Structure P
Amino acid sequence: MSSYMTAAEAAAALGISRATLYAYVSRGLIGSTPSPDGRHNRYAAAEVRRLARRKADGKRAGKVLQKVLDWGVPVLESSITLIAGGKLYYRGEDAIALARQASLEDVAARLWQCTPRRIVEAPGAPIAAAQWSAWLKIWSAHTPLELALVLLPAAAAQMPRVWAQSRDAQIDTGAILMRLLAAALVSAAPSNEPLHRQLGDAWGVRSRAQTDLLRAALVLCADHELNASTFTVRCITSTGTHLFGAATGGLAALAGPRHGGETTRVAALFDEAARADDLHRYLAARLAPDERGVAPPLSGFGHPLYPDGDPRARLLLDLLAQRAPARSPMDDVDALAQAVAETNGARPTLDFALAAIERVLALPRGAAFTLFAVGRVTGWIAHALEQTADGRLIRPRARYVGEMAGATDDSAGHVA
């Protein structure tokens, strides 16, 4: 079987015209390479077959989606978060409206379907203060993320009810988990104080208005439907493990540079932009299209679920502008957002707003990620509770796109 196809063969396999094939190439959907004689282009057969199977899956998506997440469960259903019409809702209430006044603990109560008092009065972690301090000292040379990834499993081993499946026990465990994750990420003792105040105290934020901004940021980080870390948490939970195990997996997923770790890339973008002599020239070079005519993405800009702009970023940047210190890089933040809008029309995302808060308030490096993680664990717990109640194992099927000895292209990848 040849590794390459001619234009005619590729177009036939995809059921499209040659003109459409060339359009696919220009859009980066499929690659082409010159033939050895240089007279025409050829197309990788594996890429063509993969794209053909995706197109076929798309045509029968209604049936495939009913089986994709496990052996018979429809597309994963949830009553926690909705993203629709450019808005974000937590159990039916506008998250932007909640962020104007609610605490993260209030939102946790909404997402977990309990009373705020239930969370406030949940017991503390059954870990001695001296032991926690010793752990912090032992791992003091590590980053906050590394510290949290070590301390969450260590703390789980100290909790006698970590495997308990009753609703009350899980809410208690969830409240403890929220507090311990925040404490680990800022190297502090666990506390029952509202989480935005704990972060503000750890970072030396004295202004009530700026601490209130941290509160709004945590609320807007609480959940965002089935993103990569949340889906990871649901998959882990579906195997029957406890909340601490699921959250540790979610934290590892969140740390990736294409998820919560995007905040670190935005911080680097701020540094580069601040050093540029001409911001527009810098962006023109940074966003220059590659040989396929495709412009690279820019960290912190353009969210596919919010074509008209991320409402979370819009609110946080507005609040930040109102609370920025007299001498701060707020003007630089605004200038970068405006220059990008003028260059490619992209608008800031939540990652951009969190990194801007870190920069303008002069918070410790990595504070943006900490805000993201401390807020998001609230949603992870809600999804874990929902998945536990569902009780089924999430087990996706794979679409096979490799070679199959003795089989035709039509038969490969289909399941009897």
Structure Q
Amino acid sequence: MGFHQNQVQRLKEELKARFVGGEEILDTLVLNQLHRRSTTLIRAPRGTGKSTLMLLVLRGLCGDDMVVISGASEVKRGEVIGRLHIPSLEKNGVERVLWAAFTKARGKGLDEVNRLNPYTTANIHHMMQFGEVWAYGQRAQVGDYVIVANENPMDPTTFIHPPPFYDRFDICVFLRSLTLREKFRLQSLLEKYEGEIVSSMPQVISQEELEAIRKEVQEVELSPELMGAINIIIRDFQVCIRGRDQSELKPPALCDGCHFTREVCSRLKEPPSERAVVVLTELAKAKTWLEGKCEVEDLLEMALWVLPHRTTLVNVRSMVGDLRDLLNRERAKMSEREVRREWPILNRLYKEFDRALYQHAKEIAMEDMVFAEELRALEEVWIQEGRLRKDETVGAIVDWK
């Protein structure tokens, strides 16, 4: 293990030495910091340590080069983006913008982001989307950064922010209340650090080291098999033969009479965006860089934190628990695909039309919507070539959109 990997392991150790509860999510949280412009959202009830965890991560990566703005106070645009330099305007008639410390800081914290007013949130959203800020007709590029936000969505003073804003956060992790054993451990830590848990956190990784790490992670090449698994996992959460993306009807009404009612899609009202693929790819690169490998099982574990703020379920008891159930279904489905040798069959059909193999593929398509979707694309080509009739296709059997 190289120097940079050791530094990341040390960061994990320093976090785990100071944070109680939810240690199981720290590995993914740290992995998410290893790519450029990383953004992390922490959701939890009040008093569960979400602000503490936010500050620990920012201090470990950025030291004192960080600024935290809080939705609990009245935050104005000038504090987040920038304000006019009044003397320049009065004396010279020149509009010069003083860019806010939050814009220039390496580490950016958003405390109680759900309580930020929509106008401030819109400015932050623009920064995360385009890597720039605007004020008074002037633009400034924002360099690499670390953004960590936290919120309690059940707070009665919450603003309803648009889904695209949350989609800009790479991962969303959930904290829980402490068990009895953990409460005693927290008391011991408070005594050990004399109540200064956050201020005792050292900057483990310097700015130069973080830049080098992120460059190395960016250059990691994933195997075609792993990239295929990433795309298949997310596509299983997106695909709908009835065109859910364009339909005004949503599940379960949309699913009435559908052949695939036992699939994951019937549990999702709104599917994840394509950004889920991008983030899962970044996490897989970071995992490979840090540990030397990344397996499909790792992808399924990391997907638990990539999907919750990007999907809307039909019925929700516990977002994390329900998503874990769906990912367990996905795990079983991927095993079934291997047994049926779906992708080797599809690869052969990509190369040439084989009627006997196609008949077998049609049977598989009745059990796998993503496979059926790919087979449908091939059928369109074969119909144009005169190899198939339309009434022979999967679309003629299944109520395809």
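Just so you know, all these numbers are worked out from the coordinates, no wet-lab data involved. What you see is a predicted model; the values in this text were computed from it and never measured. Cβ atoms are built from the backbone, for glycine too; each structure is taken alone.
A few notes on this one:
- Structure responsible for 0.40, with FRET efficiency 1/(1 + (r/R0)^6) of positions 84 and 212 (r between Cβ atoms, R0 = 35 Å, to 0.05) calculated and labels P, Q on offer: Q
- For 0.15 (FRET efficiency 1/(1 + (r/R0)^6) of positions 148 and 372 (r between Cβ atoms, R0 = 30 Å, to 0.05), calculated) the corresponding structure among P, Q: Q
- Computing helix-only ellipticity at 222 nm (-39500 (n - 2.57) for each DSSP H run of 4 or more, over all residues; to 500) across structures P, Q gives -17000 for structure P.
- For the structures shown (P, Q), mean count of other Cβ atoms within 10 Å over residues 124-131 is largest in Q.
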